[in-house]
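Chemist: Quick heads-up: structures coming right below.
A short reminder: the numbers here are calculations on the coordinates, not readings from a lab. Please read all numbers here as calculations on a predicted model, not as lab measurements. Cβ atoms are built from the backbone, for glycine too; each structure is taken alone.
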Structure P
Amino acid sequence: MALPGLRFPEAELSAVSRVIWSWPKAKAEADMLLAWLAAGLSADAELWLLGPNKSGIKSAPRFLEQRGWTVRKVGSARHCLLLRASPPAQPAPFDLNRYWARVEVPEAADRELWSLPGVFSHSRIDKGSRCLLPFLRDLPGPALDFGSGAGLLALTAAAHQPTLAMTGVDHDWLAVLSSRRTAEQSGMTLEVHWMDGLTALQGQWAALVTNPPFHTGLATDYEITRRMLADSRRLLQPGGLWLGVVNDHLPYQDWLNEHLQQVTCLHHGGGFRVWQGRV
C-alpha cells in the first residue's frame, strides 16, 4: 500500500495522526524537520522513526528528548531500530528562515549559494565542484545540471553568461528548494525538477554538467551514474557536451567511453577528475 507523502514545509500537519520517517544522516536536517513536525502535529499524533544503526539512530532518543519529545523504543532487529515518539506539549512556531545557510561563491562574482540542512555540501563548497567550476565559463545552452544540489554549478555558469537557460534535476526535495532559493536570490533563470534520475525528463540540451551522486542513502550505488550516462545520449543534442567531476577512484573513463565520444580528462588532482565527452 502506498503511503501519502508530506511535502516540506507547506504540508498541513494538523490532520495527520501518524508520520513514518527514516532517520536522516545529517543531524542538522533532523533538527529542522523535528521542529517542523513538532509545530504542526496535534498533541496525540505519533512519529515512527526507523533506520539502521549506522545511520546514527541510536542517538535519536536523546536527540528527541532534548527537544521535548517523548520517545519509546518499539523494536530492534538486523542492526536496525524502530522508535515511536510523541511531540512536545508546547512546541515553538516553525521558522524556515532559521535554517538557511548562504555561502559566497567567488567563481560566481561573489554571488551567494543558499542551502538547507541535509543538502549535499550544505553551508560550504565541496572540493570536487571547485575543480569543475573553472570549466563552466563558456557552457553552451540550454544546459542541464544533474544532481543540482543547492544550484552551485548553475549559479557559476549563469554568472559568466547571464542569459544562459539552465535546468536542474535532483531527487532530494530539500535540494530542489535550495536550488530554487539560490536562483531567486541571484536572479538567474533556473528551472528545477524534483525527480529520481533523468528517465522521465523530456527535452533537448546542448550541455549536461554534473557532480554526480554515487550513494543511495548510506549505500554506494553506481547504477545512478550508469543510468544518467545512458539517458545523456537521449537528452543531449547531436554533438552535445557532457561535463562532470567525479571521484578519482571510480571507473568513469570506461563508463563514459561506453556511452559518449571524444572522452577527455580535463583535470586530475586532489582526488578528483574532470571529464568531458560528446554525444
Structure Q
Amino acid sequence: MPQADTHVIVVANEKGGTGKSTLCVHLGVALAHAGLEVQLLDLDPRQRTSDRYLENRRATAARLGADLPTPDVRVVEPDSGSAVALKDEAGNAAVLLVDTPGRDSPLGREMLGLADTLITPINDSFLDFDLLGRVDPEDYAVTRPGFYAELVWKARQRRARQSGRALDWVVVRNRLSTLEARNQRRVGAALDNLAGRVGFRPVPGLSERVIFRELFPSGLTLLDLAHIAEPTMSHVAARAELRELVRALRLPLAGPGPEAGPPPGSAGPVQAGVAA
C-alpha cells in the first residue's frame, strides 16, 4: 500500500527545451541526498531523458565504487495505467517525482490533478511566458492568462472538489542569464503581476551553464562535486543556486535537508568539463 503522505511533485510545461528533466533529476538527487525515498516517473518513453541521466549515474557509481544517492526511476508508457494507479505503485516512497513530456498528454494532465507541488520551469523570455499569460506589446502589461494557466486552474479546481487539498504551483525562471537585461526585468515584472491573478509563486531557477550539459554522460549533479575533476567557482555558484531553489520550493518533507553533499570517498573524480 502507498504511504498516505507521499508528496507528489510534478515537473510540467507543454513547451520543450525549458530544462524540465535537468531540474527533475537534480531535485530527485537532492532529495535522495537528504535520505528520502524518491520514485521518479519519466512520462516520455521516446526521449527518456531522466531515465537515461540516472542510468548514467548508476554506471558511474559502479565504475567508481562510489555511493551516489539516486532516486528509483521508471519509464512510463502511455498505456501503463492511470495516474492514481501509478501513485499507488510507488509504494512507501516519501516523494513521487514526475517528469512530464514537453507536449500535451492525457497522463500528464491526470498527474496535474494529483500534484501537491507543481513545478513549471520556463526560459526567461516572453516566448515561454506566452503559455502563462498574454502581454501588451507596448507596455508589457499582462492582458489575460494563457492557455497553460487556464489548464492548471481547472486541474486545481478538480483537485479541490475531489480531495480538498491545495496545490502549490511554483513557476521557475530557468536558464537565467548571469547578466541582468531589460528583457529579464520585464519578464520578472510580468510574472509578479500574473502570479497573484492565477495563483503561482515565481522563483529563480538555474542559470544557463555549460556544466549542465556536460554532466549528463556521467549522471553526476551539482551535489556531487567531490567526484568532479577540478570543480570551478562556476560549479560552486550553480550548486548554491540549486540549494536555493530547493529551499524556495518549501517542500514539507522530513529529512536532514538537501544541503549535505556526498561524503568524500577514495574513488577518483569524473572529468565533467569546465563550465563557461
Structure R
Amino acid sequence: MSHIIVVGNEKGGSGKSTTCMHVATALVRMGFRVGALDLDVRQRSFGRYVENRRAYLERAGLTLPSPNYVELPEIPAEELKPGENPFDARLSAAVSALEAVSDFIVIDCPGSHTRLSQVAHSLADTLITPLNDSFVDFDLLARTDPDTGKVKGPSIYSEMVWNARQLRAQAGLKPIDWLVVRNRLGAQQMHNKKKVGAALEELSRRIGFRVAAGFSERVIFRELFPRGLTLLDLRDTGVDQLNLSNIAARQEVRDLIAELRLPGVTAQV
C-alpha cells in the first residue's frame, strides 16, 4: 500500500502548499511514484502549483520529475451507498486510484475544519503540520494562559488528530507519525524563537508529535510558485549559479525530507 503523507493546518498562510510541492517533488526526484491530492476545493493552492508546473514545462520544452496530481472525482448520487457521505466517497475513490500506481500519496488539507480534512487525517501514515514560528499560531496546537504562557489544554485541531489516531488504532493501523514543522523561522527575534521552541518541545511530550525546522522566510518561495518550480529544479532550468540564500533554502528542503523518516527513503535528494 502507498504511504500517505497528509499536510494539515487549520490556519492559512503557514506554507502548506509549498511544503506539499517540495516534499512531493523531492520524492519523485528520488525515483518514487508520487500521487498528489488537494482537498481545499476552493483555494486549490497545491493544485494550482502543479498546474503552473505543467504549463511552465510545456512552454519551456522541459521534462522534469513531477507528482501525479489528480482531482477529486465526482460521484453520482445514485452510486453512493445508503447514508454514505459524498465527500468520503470522493476521497476514497481518489486514494484507491492513486494507491495502485503510487509509492507515496501527498494530500494537502484546507485551512479549515472540514469533513474531508477529518477523513484525510485518519488516513495519514505521516502527518506534517507547518506552523508559523510565533505564538500567534501556537494556539493551533494548544490553548495557553495569556499571562503565564502555560499550556491549558489541546486545541480543536489537536483533538482532531487525537480522534484520527483513535480511529486508526481501532482499525489496527500503525500510529500516525506527526511532525510539526516550524516555518518562517527568522534570523531575528532570537528570544521569541527560543520561547516558541521551548513551548513546542513541552507540548510535543504531552500530545505526541515531533518538531522539525522547516522553511525560512525567503523571497524565492514566492517566485517559484508561478512557474510551479521547487528549489530542487533550479539547476535543470538553466540556473547555474545559486545565491547563498537559495543554497541554504535547498538544504532546508533536504533536511526536512531526512527528518520525515519515510520508509525506503535512504538517499539524499
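Chemist: Suppose distance in nm of label points 7 Å out along Cα→Cβ at positions 110 and 182 works out to 3.2; of P, Q, R, which structure was it derived from? Walk me through the numbers on the way to the answer.
Modeler: Numbers: P: 2.0; Q: 4.8; R: 3.2.
The structure behind it is R.
Chemist: Something else about it: Quick one: distance in nm of label points 7 Å out along Cα→Cβ at positions 142 and 238 came out at 3.1 when computed from one of P, Q, R, so which one is it?
Modeler: Values: P: 2.0; Q: 3.1; R: 5.0.
Label of the originating structure: Q.
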